[in-house]
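Below you'll find the structures, each written out as C-alpha cells.
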Structure 1
C-alpha cells in the first residue's frame, strides 16, 4: 500500500523523545486508526542514520551500541533493513510516521538513499519540523550539560552551546 509518510525531524530539545516514546508505546492503537510506524528503537533516526551512512561503524550512536566494526555494522544494518522492508511490504495503513531529529542533518546523498528506500511505498511526504526559541534552547542545553556532568560556564561549554544553536538555527 502507498502511504503518506509523515517525517518528524524536529530539532533537539523540542520534545522529540516524548513524541517518539508516545508513538512507540501506542503503536498497536495507532495501527487500528490507520497510522503505522517503524518497529525497533523509538527514535527512528538512529537506525536510519546507520542504514544511510557510508561508514556506519564510525557513527557515534552505533559505537555506543557496540556496533563498532564493519562486520557488526553490516549485520545490524542487514537486520534493520529487513525489518523495515517487512514493515513497508506488510503495511496497510494510509499513514506512516517516522520520527528522528537527526534526520534534519542528512546530507543530500543520504536523503536520496532514504527516498529510494521509501519511494516504492510512498504516496506523498509531509515533513514536520519542531523548532524552539533560541533562548529557551540555550537554557535547556545548558541544563542538560550540567546534568550530564559538564559545566555551564567556561569557554568550551559556551562554544559548544553556540555551535549547537547556530547549527540548528
Structure 2
C-alpha cells in the first residue's frame, strides 16, 4: 500500500532563535521558500540539495538529503536538532532542544532516511547561521579536464575554499 500526503500547507516558520542559531519550521516548506523566509530573520539554513526549489524540508529529512554546500553548512543530519513525527502510534519529538545528548541513541537518526516508513515528519528544528556577508557566483573555463581537476585539488587545500564548487565537462 502507498499513501501520498500533501504537506504543502504546512509551510511556515514557527520561530527563529537567532541568538542560539535555531529555527523551528513546518516540514512542508520548499527549500527556496525556506531560505527566502529565513532571510527576513537575517539567517540561512544553507542546506541546498539540487532539488531545493521543488523539495521540502520534511522530504530532506525522510531521504537523509545531502546538499551541494555541505562543506560549509553540512548535510541534513548535521543541520537537524529535532524532528516531530506523527505515526499511527502517536507523536514523536525530543523533550528538549539540546543539540546533542551523550547517552543513548539519537532517535532522530532513525527517522532520517526512513522514507516515511515510521511516520510523517511534520516539523523540524534546524540549526541556522547568520547570512553570509558576501555571496559571489563565478565561473572559470579550463582548457582541459586535468587542469580543472588540479585547480579543484589546490583550492581544497586552502583555508578559504568556496562553499560550493563544481567541475563540469560539457
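The value -16000 for helix-only ellipticity at 222 nm (-39500 (n - 2.57) for each DSSP H run of 4 or more, over all residues; to 500) was derived from one model only; which of 1, 2 is it? Mind showing how you got there, number by number?
Working: 1: -16000; 2: -5500.
It must be structure 1, since only it matches.
A value of 2.9 was computed for distance in nm of label points 7 Å out along Cα→Cβ at positions 1 and 33; which of 1, 2 is the source structure? Intermediate values should be presented prior to the final figure.
Details: 1: 1.6; 2: 2.9.
Only one of 1, 2 returns 2.9 for distance in nm of label points 7 Å out along Cα→Cβ at positions 1 and 33, namely 2.
Taking 0.80 as the value of FRET efficiency 1/(1 + (r/R0)^6) of positions 105 and 145 (r between Cβ atoms, R0 = 25 Å, to 0.05) derived from one of the structures shown (1, 2), identify that structure.
Working: 1: 0.80; 2: 0.05.
The read-out comes from structure 1.
Of the structures labelled 1, 2, one was used to calculate mean count of other Cβ atoms within 10 Å over residues 9-16, giving 19.1. Name it. Intermediate results must be reported in sequence, preceding the final value.
Numbers: 1: 19.1; 2: 14.2.
Clearly, the read-out refers to 1.
Quick check for you: by mean count of other Cβ atoms within 10 Å over residues 25-32, which of 1, 2 is greatest? Working shown, then result.
Working: 1: 12.2; 2: 20.9.
Top value of mean count of other Cβ atoms within 10 Å over residues 25-32 goes to structure 2.
Comparing relative contact order in percent (Cα under 8 Å, 6 or more apart) across 1, 2, which is largest? Could the numbers behind the result be given before it?
Values: 1: 40; 2: 24.
With respect to relative contact order in percent (Cα under 8 Å, 6 or more apart), the highest-scoring structure among 1, 2 is 1.
Coordinate-derived values only; no laboratory data. Quick caveat, the model's predicted, so the values are computed rather than measured. Cβ atoms are built from the backbone, for glycine too; each structure is taken alone.
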